[in-house]
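J.: As structure tokens, here come the structures.
Please treat every number below as a calculation from the coordinates, not as lab data. Remember, it's a predicted structure, so these values are computed and weren't measured experimentally. Cβ atoms are built from the backbone, for glycine too; each structure is taken alone.
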Structure I
Amino acid sequence: MPYVPGFARAETQERAAKAAGRALREHLPRSAQAPLPPPATDRPDMVTAVERSNAGRLPELTPIRVGRMVASPFAFLRGSAGLMAHDLVAAPVTGIGAQICGDAHAANFGLYGDARGGLVIDLNDFDETLHGPWEWDLKRLATSLVLAGREAGATEDTCRTAARDAAGAYRRTLRLLAKLPATEAWNAIADEHLVSHTDAHDLLGTLERVAARARHNTSARFAAKSTERTPDGGRRFVDALPVLRRTPDAEAAAVISSLGGYLRTLPEDRLPLLARYAPHDVAFRVVGTGSVGLRSYVVLLLDHRGEPLVLQVKEARSSVLAPQVAKAGFEVPAVRHEGRRVVLGQRSMQVVSDPLLGWTTAHIPAPGTAGDTRGTDTAFQVRQFRNRKGSVDPAALTGEQLDDYARMTGALLARAHAHSADPRVLAGYCGKSEALDDALAAFATAYADRTEADHAELSAAVAGGRVAAETGV
């Protein structure tokens, strides 16, 4: 059979990939993943770190963001992906690049609906995604599991075991994917077999309850609770401050106008579906922890029967990891559009993505202006809102359930990385032994301690009036 450029000979590729992974252990032993480097001299104090991360956000909303971060060390970590990247850049990396989530926090996995009405579980937050060191995602996941366990009152051994088993599931899943035919590995999906693969049977009841709630978490249900009838028979949003507020006409018009650009980012076969809907109203909605203070809108569309579809139009900024990834030796290419970066990163890491996922640019008018001459061009990602989404609260799990959840999320993260990094190379480095598992558990425990200290520093600053915080929102 003649050689075709662009296609490697299978047997040659197989040997080379495995050998490359094993060779990396000489460059960076797996035990070297354990130490937590001391804080860099330019590491900011927590007041400075929060102020820097709030730059460019809507100032009236930043107290809500701080309030959510001071709720617990687990929540603090969720809002400080940039700070953790600042710390990780001092740690050694293998040099293997992957499309990483950038915020693989244990709370950023969940259920969502596919195009045929089924439910899948996977990573579901990609605001910080980019090409970078795979270790950073795994270290962040392991650390968040330790903090979740501590918040739930689990023993320190239980917390450490959860981090260790997340790394173990990651390693074993890569070995499995490396042995599968290429198309099977590529299309491996988080379905009912995931529980058996990760031996997560103690978590099964929790997942079933979350799935039952997720099936009712739809655009129709959200619209029924958040909108009211208008005299002309349509619907409009109702204020539910401070989380949901109706937008001024000029701002709403700018968001709706941007949907034309969004449609051009969708596959052509989606367009007839959206052509059967018409936009009726726009509201601003506060979301997440790390995203609080960014512009985020919900757009109400109705079909010919008055049935709703709600789209989320969410601001996309440059990844907070980008400067640190560059320092770690990875090329960070110029980004054409931050919404496009998020969407393409999400499609790269998920087997099944939202079929209405796209991006756009909106010219948001300055406050108090009727026109758009003093507005700002803002990049957005667009997706379905409440697409049968559901999530597990890791900090509310028992010890046995937390360990199951750790193995499940570790397996999911490995599958996500295997789309962009050769699983044979990664499996070659991670190996058969538990050396990497032990190293990651040690790192996660140490970084959880540092996060608790950071959280205490921020909490003290809030109590002392140095930082404004609005709690309970």
Structure II
Amino acid sequence: MASAAKQSKKLRILLMPFLATSHILPLTDLAFHLAAVRPDDVEAIVAVTVANAPIVQSALARREPSHASVEVATYAFPEVDGLPPGVENMSTVKAADSWRLEVASTDEALMRPAQESLIRESSPDAIISDLHFFRWNSGIAAELGIPCVLFNVVGIFTTLATWRLALSGNVKDTPGSSVTVPEFPGPEISLPVTELSEFLRNPPVFDQNAGAQFAMQLKRCGFISNTFIDLEHDYCESYADSGYVKRTYCVGPLSLPIAPPARAGTGRSACLDWLDTKPTHSVVYLCFGSLTNLSDAQLNELALGLEASGVPFLWVVRVKTWEPPVGWKDRVGNRGMVIMGWAPQTDILQHPAVGAFVTQCGWNSVLETIAIGVPVLTWPMVYEQFITERFLTQVLQFGERLWPEGAGLRSTRYVEHDVIPAKAIAQSVAKFMEHGGAAEAARRRVMELSPKAHAAMAEGGTSNRDLHQLIDDFIGARASAVGTTMS
């Protein structure tokens, strides 16, 4: 395989996503776009563990037939005590096993050997690495004399805020404390410390030399973000000026172009047929992504709140063992629909009956709702989602918090997060969706962003240009390496 790779004139780019569907999908989309914009110059390889290969293959199959060259390569996931075989994805692992998988998948001693073997066998000209694997993948790339660029799955606003907070030393995890993001463009952004990611609340103890080495690796490398300049202009400029990384490439929304939804009678999802029966902009769609889990108590309150709101709703529930309160289905009737497990989110968001999206503020969902033009009610739960919420509600202003500030404790730790009562959910949903209410104004604002997202990805758009620039920079690095070898 290696000898064949060296004979190829195409630029071979190896992409290494983290073991979560929310990471695998955008990196697969990036692989597609890199190969599609320059099919004569680029072949992309997405490298995942064996159990995650179907996710990549399914994502590629959903793309229009293309001459883009994208391969799927697999490596073995290590055996981990207490973790069942085949459990290799943070989005599908049982809650009791999630910590084992997270610890194992970020352990260099466990993950590097199989990844390094695949990298050397693939003989790529460049590596695009997820943040979680970047530390050792960049080291392998340096040994091979090839560039390694970092891909981060969240936007620049959230990334910049996280960097500023991490370097400020101002985060003190004490009861009732809050923190303001320092040296930040735009409106002042403040958060309770309970709403910060765990590594900010409880920073890991790093060896100083290792930390300095990692910072130097970042400064030598490029940074790819799934965003577009017109969405985060001031924050992109501030991040570029920060010196954290060598160069920033804004290449999104990578989910574009979005395929049109299936028409009636073509085997499409039953939820779309149900939406066909509802008036325009009348339905609230609720989905909380692949990395969050609601307790049964919260699911019950949410069910009762949706019932009391009087608003039609389409609700995706990942907890397949949950049963709604007794009599709830009969009382709700055809006004609501519950989907257990997976749902065709882009098709749902494109449906004219959908009037608002209750979202956990995961970045992939944020970009989808911007590209399609749907206002949001925000319900962040984990990781960086609370920071992203501020971008939607305070900067872009195309959504509102579902639970008003001060109503109860929100936290990135499940054990600290108060259960949001049914009454609060009902009031928020009903008020947002009422005629002439906040959803209509928010829809006008997000609809102004939607064409800008599509323009960025179109030929000659800002994201399209950055895709070409990334390829050109990789080609230049390969030519320099060959020149150095020959000299």
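J.: Which structure, out of I, II, was semi-axes √(5λ) of the Cα gyration tensor in Å, for residues 331-450 alone derived from, given a value of 38, 20, 16?
T.: On the way: I: 38, 20, 16; II: 21, 18, 16.
Computed on structure I.
J.: Continuing with the same structure: On distance in nm of label points 7 Å out along Cα→Cβ at positions 59 and 259, which of the structures labelled I, II is highest?
T.: Numbers: I: 3.3; II: 1.5.
Going through I, II one by one, distance in nm of label points 7 Å out along Cα→Cβ at positions 59 and 259 is largest in I.
J.: Of structures I, II, which gives 23.1 when mean count of other Cβ atoms within 10 Å over residues 67-74 is computed from the coordinates? Write out the running numbers ahead of the final one.
T.: On the way: I: 23.1; II: 17.5.
It was calculated from structure I.
J.: Given a value of 14.8 for mean count of other Cβ atoms within 10 Å over residues 163-170, point me to the structure among I, II it was derived from.
T.: Working: I: 28.0; II: 14.8.
Label of the source structure: II.
J.: Out of I, II, which structure matches 1.74 when Cα Rg over 2.2 N^0.38 Å, for residues 411-458 alone is calculated? Intermediate results must be reported in sequence, preceding the final value.
T.: Numbers: I: 1.56; II: 1.74.
That value comes from structure II.
J.: Here distance in nm of label points 7 Å out along Cα→Cβ at positions 147 and 443 has been calculated and equals 1.6, so which of I, II was it run on? List each step's numbers first, then the result.
T.: Details: I: 1.6; II: 4.4.
Label of the originating structure: I.
J.: Same structure, new question: On FRET efficiency 1/(1 + (r/R0)^6) of positions 243 and 267 (r between Cβ atoms, R0 = 41 Å, to 0.05), which of the structures labelled I, II is highest? If you can, show how the numbers build up before the last one.
T.: On the way: I: 0.80; II: 0.20.
Checked I, II; max of FRET efficiency 1/(1 + (r/R0)^6) of positions 243 and 267 (r between Cβ atoms, R0 = 41 Å, to 0.05) sits with I.
J.: I've got another one for you. Say we calculate relative contact order in percent (Cα under 8 Å, 6 or more apart) for every structure; which of I, II gives the highest result?
T.: Details: I: 32; II: 15.
When relative contact order in percent (Cα under 8 Å, 6 or more apart) is computed for each of I, II, structure I gives the biggest number.
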